[in-house]
Structure P
Amino acid sequence: MESPYPQKEILERVATLLEKSTNSIKGKIIDEHVILDIVGAEVHYWSPQLNFRVEVNEGDKNQSLVAGLIGPRPPVWTLFMFIYFLIGVVGFFISSYGVAKLIMGEYSNYILVIPLSILLMLTAYKVGKYGEHLASDQIEILKQFVRDVLNVKKELS
C-alpha cells in the first residue's frame, strides 16, 4: 500500500501510537520492520501477530510503501508446519508401500493411508481456520492500529 507520508514519519507515528496505546498492543520497531502483538488478559494461543515493513517509495522519496502480514505467532506456524510435514512424510512413505503392494498384485491395508492423510490434513486446515475465527477481533484491532498510523479509513483498507 502506498502512503503519502515519508518512511521516518510513519515509523515515528508507530512509536508514538505504541506509547499512547492501551495495554492491548505491544510492538517492536527494528529498522524499517514493525512487529505488533496482542498483550494482556486477552492473549490466547491463536492471538495474531502483525509484521509489516515501511519502505521508501523509489518513485517519490517523500512517500512510502507499506506491506505486511497478519498471521499466527511463530509457535503456531511452527506447530502447523510440523503437523503438515509429519502427515505428508509419513503418509507418503506408508502409502508408497501400499501402492507398491498393489502393483505387485497384493492387497494392502496401507493404501488406506492415502485418504487418512488427506482427512488429517483437512482436519488441520479446519482447526487453523477455527483459530483464525477465534482471533478475528484481535486481527481487527491490529488492522485498526495500522489504519490509525497511516490515517486511512476502514472502507479503504
Structure Q
Amino acid sequence: MDERFRNTVYETLADIFGIMFFIPIEPLTGPPPRKMWNGVEGIVLASLDVTGIRNHSVSFYFPKELARNVAINFMGIDESAINESRELDAVKEAANMAVGSLLGRVDPRATLKLGIPQGRIVEDFSPGGLLENPDICVYETEYGYLWIDFDEISEEVS
C-alpha cells in the first residue's frame, strides 16, 4: 500500500470513527508489540467485498471492547442493552461506512462496488499472517487495536 493511499485511509477512518462513534484512532507506524495484542478476549470481525476489475476483501478486526463501544456510541443506548447481535450489527455498519467513504474519495467514477458486510466473532485471534501483509493498517484506540486488512484496493483505482 503506498503512503498516499495509507494517509487517505487514515483520514477517512479518523473522520468516521471520530464523528460517528466518538472514538479517536491513531495509526501505528509499525506492528504493535506482541504483549499488546496477546490475550485479547475475542475479536469481532467485519468484512466486505469490493468488486471491480478484480475482487477484493476488506476485513476489520475489532477487539470486543471496541466493538461494544462502537455499538453503544452509534446506537445511543445503554451498555446493558448491548448484546453480541448488536455488536455485530454495529461493526458491520462501521466497516460499511468506512469503506464506502473511502471509495468515495479514491474512486470518484464509482467503478468499484461495495458488497454487503458480513460479521462474526473470532475467539482465538492472532494477527499472525496479518503482520507480514503490507496492506494491513493498525490503529490504536482507547479500547485496543483495530486491525484492518485492505487487500490492495488502491492498485486498481487510478
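Coordinate-derived values only; no laboratory data. Just so you know, these numbers come straight off a predicted model, no measurement behind them. Cβ atoms are built from the backbone, for glycine too; each structure is taken alone.
Of the structures labelled P, Q, which one yields -18000 when helix-only ellipticity at 222 nm (-39500 (n - 2.57) for each DSSP H run of 4 or more, over all residues; to 500) is computed from its coordinates? Present the calculation step by step, with values, prior to reporting the outcome.
Details: P: -18000; Q: -10500.
Attributed to the structure labelled P.
Could you figure out which one of P, Q the value 1.20 for Rg/Rh (Cα atoms, Kirkwood Rh) was computed from?
P
Given a value of 2.7 for distance in nm of label points 7 Å out along Cα→Cβ at positions 30 and 94, point me to the structure among P, Q it was derived from.
Source structure for this number: Q.
Given 16.2 as the derived value for mean count of other Cβ atoms within 10 Å over residues 14-21, which of the supplied structures P, Q does it correspond to? Intermediate values should be presented prior to the final figure.
Details: P: 13.8; Q: 16.2.
Source structure for this number: Q.
Taking FRET efficiency 1/(1 + (r/R0)^6) of positions 62 and 142 (r between Cβ atoms, R0 = 25 Å, to 0.05) for each of P, Q, which is largest?
Numbers: P: 0.40; Q: 1.00.
For this comparison of FRET efficiency 1/(1 + (r/R0)^6) of positions 62 and 142 (r between Cβ atoms, R0 = 25 Å, to 0.05), the top structure is Q.
State the single structure among P, Q that was used to calculate relative contact order in percent (Cα under 8 Å, 6 or more apart), giving 22.
On the way: P: 22; Q: 34.
This value belongs to structure P.
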